[in-house]
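What follows draws every value from the coordinates through simple rules; no lab data is involved. Source: prediction; values computed, not measured.
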Structure I
Amino acid sequence: MSPSTLYLAKLMGAYSLFAAAWLMYRREAALGLVDRITNDPVFESVIGTLRLVLGLAIVVGHNRWGGWVEALVSLIGWLALFSGVATMFLPTGTLRRIVVWMRFKERLSLYALISSVLGAALFIGGVTA
């Protein structure tokens, strides 16, 4: 496995674990941030731009699909790229409707659990390879 794969797996894994912990322990702040992002077109555009830049960085620097860790890192890069483009160019209010459809507030614990599992898998995969 390449050094960039190991680096990105550990970075993404640690970030996902911290993000999941933040979602659980600072629930009201997380919900407030999501509400702010989805109700402010400027903030929504900034988040889209950041997602796009991060996704492009991963896709351009790491588009490998050999093993499961490589594939997961690359998949997250592509998802970030596409979600960044969508967030930047979809009509205002679309992101808000998606968050409502996902029932983010009611399912916050589930999303934190998914983030934890993916984060742990990436981090462990990056450390043990």
Structure II
Amino acid sequence: MTTRILIVDDSPLVRQRLRDMLQQHSQWMVCGEAANGRDALEKAQVTNPDVIVLDFLMPGMDGLQTAREIGKLLPSIPILMFTMHLSRQLVEEARNVGIRGAVAKSDAGRIIEGVEALLRNEAYFACNN
């Protein structure tokens, strides 16, 4: 069975790199991409992903607000935050809005582990500071 992943990041380059990385996994496909929170809400409802990889810092609605809104509409979809600004405080805030994992962009190699953990219904917060 194929796992469907929605990528949400305001940078086209980051989305492309994530797509390339995630689709190396033979059982995964990127079912959609969104450039901001509003777009993510719409795409999540249309594509019905198994996992969402979500940036924190985006124009308009940030990742925490976006996760909160997605959680209201589609509470069963796990969200993995992927951000340059990962800190213990952000991890705490992320957990409070229902985000189930977080990986720093500087540690992008752990994104696969993070998605795999969420698919096993486990939390995954790779925070080193």
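A value of 0.99 was computed for Rg/Rh (Cα atoms, Kirkwood Rh); which of I, II is the source structure? Before the final figure, lay out the partial values.
Working: I: 0.99; II: 0.91.
The value was obtained from structure I.
As an exercise: helix-only ellipticity at 222 nm (-39500 (n - 2.57) for each DSSP H run of 4 or more, over all residues; to 500), calculated from one structure in I, II, equals -28500. Which structure is it? Provide the component values of the computation, followed by the final result.
Details: I: -28500; II: -11500.
Only structure I yields this read-out.
Given a computed value of 18, 15, 4 for semi-axes √(5λ) of the Cα gyration tensor in Å, for residues 1-48 alone, which structure among I, II does it belong to?
Considering all the candidates, the number was obtained from II.
Given 33, 62, 5 as the derived value for P(r) over Cα pairs in 10 Å bins from 0, in percent, for residues 33-72 alone, which of the supplied structures I, II does it correspond to?
Working: I: 27, 33, 24, 16, 0; II: 33, 62, 5.
Attributed to the structure labelled II.
One of I, II was used to compute relative contact order in percent (Cα under 8 Å, 6 or more apart), and the result was 21. Which label is that? Write out the running numbers ahead of the final one.
Values: I: 47; II: 21.
So the calculation was done on II.
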